[in-house]
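In structure tokens below, several structures.
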Structure P
Amino acid sequence: MTRSRTARFPAPARRRALLTGSLVLTGALALGSCGSSGPDGSGGSGATRTVSTAMGDVKVNAHPRRVVVLDTAELDSAISLGVRPVGSTHVEAESGFPDYLPEDKVSGIKDVGEMMTPNMEAIAALEPDLILTSKIRHAAQYDQLKQIAPTVMTETTGYPWKQNFRVHADALGKRAEAREVVAAYEAHAKQVTKAIGGPTKARSTQVNVVRFIEGADIRLYGDQSYIATILKDVGLGRPPITARAKDGFSYDLSPEKIDLADADVIFRATYGDPAKAKQTRTVGSSLWKNMRAVKSGNVHTVDDELWIQGIGYTAAGKILDELRADLHGR
């Protein structure tokens, strides 16, 4: 069953060094200093709050109004909490924000460059009073970012998304709203478990998530990943192969070993060109066609932006809906 369009991403993430000329940086800092909040978090009424971050304690505006986010997880968190950022990066692909986010929620957000190479001048021009990102993404740019506005970084992204969401909510002054979002998600997950046959049926259904990636091996997600936490919240079973995932995150496969990914149900996503990501070759092979999930019609093509890149409660809610639709009555 195919619910989403073919992935439209070209080459996977490149790790280009951030080159910021002295004139650009000077302009960025000048613009940042005249914004609604300075690096010390003051602004508006002057009320501030201290947030614990991966870079130490950071003083932020108690009620930030001009927020810039530098990755999809932070964008999802902000939208989930009812905050429309003034600026956001995009994943290394054609410009634009994830399609799963409501258009009216992202309309008007300024694109400030590719996720790994944010445009400092564009960020500063927005005069933000808060910047949200993670150390794993932008530790190298932290000194520049904090001179533009208070910058709240989590350690990493992906698996600890629930903890990261709490940090984002604290920085945004949205703790009460965060509790409501979490409670709604937990209730939703329980509804899905019931809809697909209850806890016992869920545990007996082994599910794998496979991602075809241009320029890399095929990825089978382990339990220390964003998508695996959602499967766990529904109570779904996982095949033994997932225990072999490196650092719990993923187990990489070649097309010649794709049968190791077999399960009762497989969800597959593609990042990049299907042929260059080995998807075309793999799904046309006899190994793929002879897997029990394929033979039973329990392979479902899903949106890479939603299932893999979203990393937040808005994405998770939509994934829960898809799990319910695909597993109900199985």
Structure Q
Amino acid sequence: MSVNSNTVNTVLGPVPAEQLGVVSVHEALLSVLPGAEHAFDVTLDRAEIFETLAAKLRDFRAHGGGTIVDSTGMFHGRDVRLYETLSRTTGVHIVASTGQGPEELLGGYFLTPQTNPPTPWPAEKFADLFTQEITEGMVVPRVERRGPAGLVATAATRAGTTATDESLLRGAARTALATGVAVSVRYGADAVHDLDIVLDEKLPADRVVVGGLDRKDAVAAGAPAKVAGRGAYVALDHVGTEDAEHLTDAERAALVAVLVQAGLGDRILLSASATGVAKGHAANDLPYSHVLTAFVPLLKARGLGDDDVRRILVANPRDLLAVR
């Protein structure tokens, strides 16, 4: 699948990066806890799922949204054919992702020692798996491959990065080097530590976004400025979530203002981590438009201008997602 530096891989194929518009970089469309599709009390009504997601995407577009990144990776409900139809129907670009993690959510095949002595899956095997989803198309299990993944999304264990998590991070970085697609890292216990694993593979920092940096522990450790200072993108991707673990939206807006004033506005990305349809777990039922409708006014109240907002919502994600 041919790509060039001015395009982004969407489920409908490469799209000129300039056409993305406002991008939400970390959302979920159909999110299925691995195994829930086999549960007796879980129903997967495709028509109902389509209508629910289409309504949410139309709302996003009506409020000025252009592109949704489904950053759930492999085996968590990703449905490429559904996403193709949704994109055609709503006019919203959809970027789907490859990648896996954290270790506890991997299928048994990826955790079963295949070596003697037993060792975690090596980074190169994960890299081959993810790379094929970009160069040959994303897998529709047991059926076919379809459009190219536009992002490698991986996550580390919250208690601390495991050996398998490190293989995942290194494999994701190698895939990015081989294909030109960017890496999204949901950090575990230490954002800078996990970023450094990826950068150790010689991947340029501006091909990496570290998510979850609006967690209170990340802010307390100074991680947003440290990650941006290394040249990677900082994703404040729980906009609208206000709980014991995360900043409030008012605190997020203040953090964005501090980063912009420090000259790091070109490293910031925003998203809500909203779930369109969830099966087997609780949904984060915010609208995809939440950043546009509720958070942008907070940024304006903090003194950010239209150019600052456009850079964060349009230019930064465009530059991250462009294949190069």
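Values quoted throughout were computed directly from the atomic coordinates according to the rules given, and no laboratory measurement underlies them. If you're wondering where the values come from, they're calculated on a predicted model, not measured in any experiment. Cβ atoms are built from the backbone, for glycine too; each structure is taken alone.
Quick check: 1.7 is what I get for distance in nm of label points 7 Å out along Cα→Cβ at positions 121 and 281, calculated from one of P, Q. Which structure matches? Please list the in-between numbers first.
Values: P: 4.2; Q: 1.7.
This value belongs to structure Q.
Hey, P(r) over Cα pairs in 20 Å bins from 0, in percent derived from one of P, Q reads 35, 61, 5; which structure?
Details: P: 31, 54, 15, 0; Q: 35, 61, 5.
Corresponding structure: Q.
Who wins on percent of Cα pairs over 18 Å apart, for residues 129-200 alone among P, Q, i.e. which is largest?
On the way: P: 54; Q: 39.
The maximum falls on structure P.
Computing distance in nm of label points 7 Å out along Cα→Cβ at positions 81 and 177 gives 3.7 for which of P, Q?
On the way: P: 0.8; Q: 3.7.
Of the structures listed, the value fits Q.
121 is what came out when volume of the Cα convex hull per residue in Å³, for residues 169-240 alone was calculated for one structure; which of P, Q is it? Walk me through the numbers before you get to the answer.
On the way: P: 121; Q: 74.
The structure behind it is P.
From which structure (P, Q) was FRET efficiency 1/(1 + (r/R0)^6) of positions 193 and 305 (r between Cβ atoms, R0 = 30 Å, to 0.05) calculated, if the value obtained is 0.75?
Computing FRET efficiency 1/(1 + (r/R0)^6) of positions 193 and 305 (r between Cβ atoms, R0 = 30 Å, to 0.05) on every structure in P, Q gives 0.75 only for P.
Given a value of 2.2 for distance in nm of label points 7 Å out along Cα→Cβ at positions 265 and 297, point me to the structure among P, Q it was derived from.
So the calculation was done on Q.
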